[in-house]
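Pasting the structures in now, so scroll down.
A short reminder: the numbers here are calculations on the coordinates, not readings from a lab. Just so you know, these numbers come straight off a predicted model, no measurement behind them. Cβ atoms are built from the backbone, for glycine too; each structure is taken alone.
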Structure I
Amino acid sequence: MKESKIIYILTFSALCFTLVFCLTPLIYMFITSISDNPDFLAENKKFIFSLQNYKSLVLDDSLPFYKYIINSLAISSITALLCTFAGGLAAYAITRFPLKHKSFLMILILAVSMFPQISLVSCLFKMMSSLGCINTYTALALPYTAWTLPLSFWILTNYFEKIPQELDKAGLIDGCSRIQILFKIIYPTAKPGIFSAFILSFIFSFNEFLFALMLTTDSAARTIPVGIALFEGAHGQIPWGSIMAASIIAVSPVILITLIFQKNIIHGLTGGAVKI
């Protein structure tokens, strides 16, 4: 057997294994969400098709699931916009101005995001309490922005570095300020990188759990991950069918965004893959 054919078989097998490994939990979630018996895999149990779990999410007035969705989308969008804007300013500064120890500075910025969230959540709670921001969008958007900003900064820095500085010089000759150059020249040229930074920041914020758990008290600002985690029946039982239905709805926006814009995301991540 030729070496190329062996490599092809191994690669194909690895891809199939990865696909099954990733999709099996999602498929199980979906089947459970449309079953009247969440434990249909148990002995003497049958699968009974039902959409009651989805109906309960929409029709149950005691469960403000739609509010959780709105909160998650709003907070994630605000965070993504802030990260893209601030990350773009920082990336432009570090790629266009002569700064000493540039590599060390970038590593330091990345290291900030590596602190475990649990080590900061108590101080963050006290800070937000003193500001009167508990259970508001601000209480989540600001920490999410600080936590996600290094990722956006690195993506945009690598992409901006690829853009020739001759464009900046041409803009300066035409009378543009640095801010005008950034918004009128650099941002349009770096659209794939901007888009990737926005989408990844959105996904990170959409999936965050710990800060959302500690800094919210009710549906006014509670996000989907926390809302699902706090599902509980009238007598303390865990409604697995409703949880799975809510999880399917929760992951659908992220999956759709990734599937629709996967080429843009990949191009944005790899397009600026150059050393500083």
Structure II
Amino acid sequence: MEIITCIKDAKDLSKKFKTGGQKISLVPTMGKLHEGHLNIVRNALKHGKVFVSIYINPMQFGPSEDFNNYPRDIEGDIEKLRRLNVDCVYMPDDTITKNNKTFIIDDFLSDKLCGLYRPGHFQGVLTIVMKLLSIVQPDFAFFGLKDYQQYILIKKMAEDFFMDVKIMPVPTMREECGLAMSSRNFYFNSADKESACNFYKILNNIRLLFKKGETSVENLKHLTIKELIDKNFTVEYVEIMDKELIGRKTTAETGDIILSAVKFSGVRLIDNIFLE
């Protein structure tokens, strides 16, 4: 397994693989890898040579967010990836974002949902992902569906710029209790983590209510928010939208998605669940 920090070295290794007729997959991460990340990597390994990038991107953190305290475990991450036989761990140095003056912006979707509460976040995400895609030139890039808005934005960016990369979604991995796996779960003590598990349980209860015949988006959202507040979550948003996130709806349909962001014990959580 190669460990690379230089942009030129990453480009050269990619060219070497491509010259040898190999397909390349990219898995962008911010490190502190958990089983959800590793599941994404395993999916990528089915498609050829794999680059896993580890970079805590300062452009996607707001002034009051947790950039300095974001969980880090580089040695542990490298060992986990070595055991999976990843071909390359790409850990860009700060030249990848230093003095950046050009940004990728999606005005239509970036300011909705999480974007309302994290101004500039998706500009930072799209810009760093565009840089990684431009450097590695992968055939496939893999993203977990927990960050569903991010996945849709990146897929749209790749389409809009006619990029020769297939954006591959990977279903959300969950703890036994249903809580979506996240690096930020490491902030919880055991009692708070157990309580945070109610987030997914509430979303699943609403999905079951839809399955029984309730299709009013207003009613479904109201009940979701009420249950979340009753379980001591601070609610940022609850929305029900079509799978492309084109707009809000009044009547929920099979295939729509419930998306929510909450805070619990100071930790911000996001999750989503499809209606079926």
Structure III
Amino acid sequence: MGKTGKKFEELVKTIEIIRKKCPWDKKQNHKTLKPYMVEEVYEALEAIDSEKPHKIAEELGDMLLHIVMHATFAKEKATFTIDDVIEHIREKMIRRHPHVFGDKKKRNIKQIWAKWEKIKKAEGNYQRKSILDGVPAALPALLRADRIQKRAARVGFDWDQVAGAWNKVKEEMREIHEALKIDKGKNKAKLAKLKEEIGDLLFAVTNVSRKLGLDAEDALQKATDKFKRRFGEVEKHLKDKKLTLREMDRIWKEIKKNEK
């Protein structure tokens, strides 16, 4: 056994000991760990954005902890083990990469995706009726929209050019303006219509981002970070006195100008 294998076995044994002796860990199960698992994934994403290798390694370790924990729960009930988890993914990766482990014919990305889908459909446990099935509904909205659009694009349902996707954005913006004209009130029907149209607009903007080869989720995260940074500068002025909206807007524009 190599060094990595030995360390992995030591981790599995450590988790099994903790599971038996820690009062908190004794009470955990697949469902109770779900929120923490999601949190660890986002912390790993944040670490990747930080570009600090030691931080990335630390957060990946936290993710690995959850995998071993879930496998430990299953082992206790004799449903599966960590060995089953490892062997399942190893076999699947070999099976779905015939261009690496099989015929090794040179293929472009489009051909690889087509072969990937064909192999998935041939697998015994394949239950999907649509190519869009399997994209988790729990994904962040922009990320889910991006994944759905990419899958539809695999079968040719996509704009040829970015211009087509951009025209759809402008179309959705016009529909929002039309929805605003329905009446002056804020009745449920109008709000529902506006919500629908804003959703369509966000979906269309995500499409433009995808066509440009950009990550819409990451773009929005960075825009939010930028707002947070700039508003932090505005807040420094609020410590001295109460400012009007016009005064805050003036400070905001100065901060924006200085950043450029």
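With helix-only ellipticity at 222 nm (-39500 (n - 2.57) for each DSSP H run of 4 or more, over all residues; to 500) derived from the coordinates and found to be -24500, which of I, II, III does the value describe? It traces back to III. When distance in nm of label points 7 Å out along Cα→Cβ at positions 66 and 178 is calculated, the result is 4.8; to which of the structures I, II, III does this value belong? Only structure I yields this read-out. As an exercise: relative contact order in percent (Cα under 8 Å, 6 or more apart), calculated from one structure in I, II, III, equals 17. Which structure is it? Matching structure: II. Structures I, II, III were compared on distance in nm of label points 7 Å out along Cα→Cβ at positions 82 and 114, and the highest value belongs to III.
Each of the structures I, II, III was assessed by distance in nm of label points 7 Å out along Cα→Cβ at positions 50 and 170; the largest value belongs to I.
Work out the source of 39, 37, 28 here, i.e. which of I, II, III gives that when Cα extents along the principal axes in Å, for residues 2-97 alone is computed. For Cα extents along the principal axes in Å, for residues 2-97 alone, the value 39, 37, 28 is produced by structure III.
Taking FRET efficiency 1/(1 + (r/R0)^6) of positions 10 and 90 (r between Cβ atoms, R0 = 25 Å, to 0.05) as the criterion, the largest value within structures I, II, III is that of II. When Kirkwood radius over Cα pairs in Å is computed for each of I, II, III, the one that comes out at 23.6 is III.
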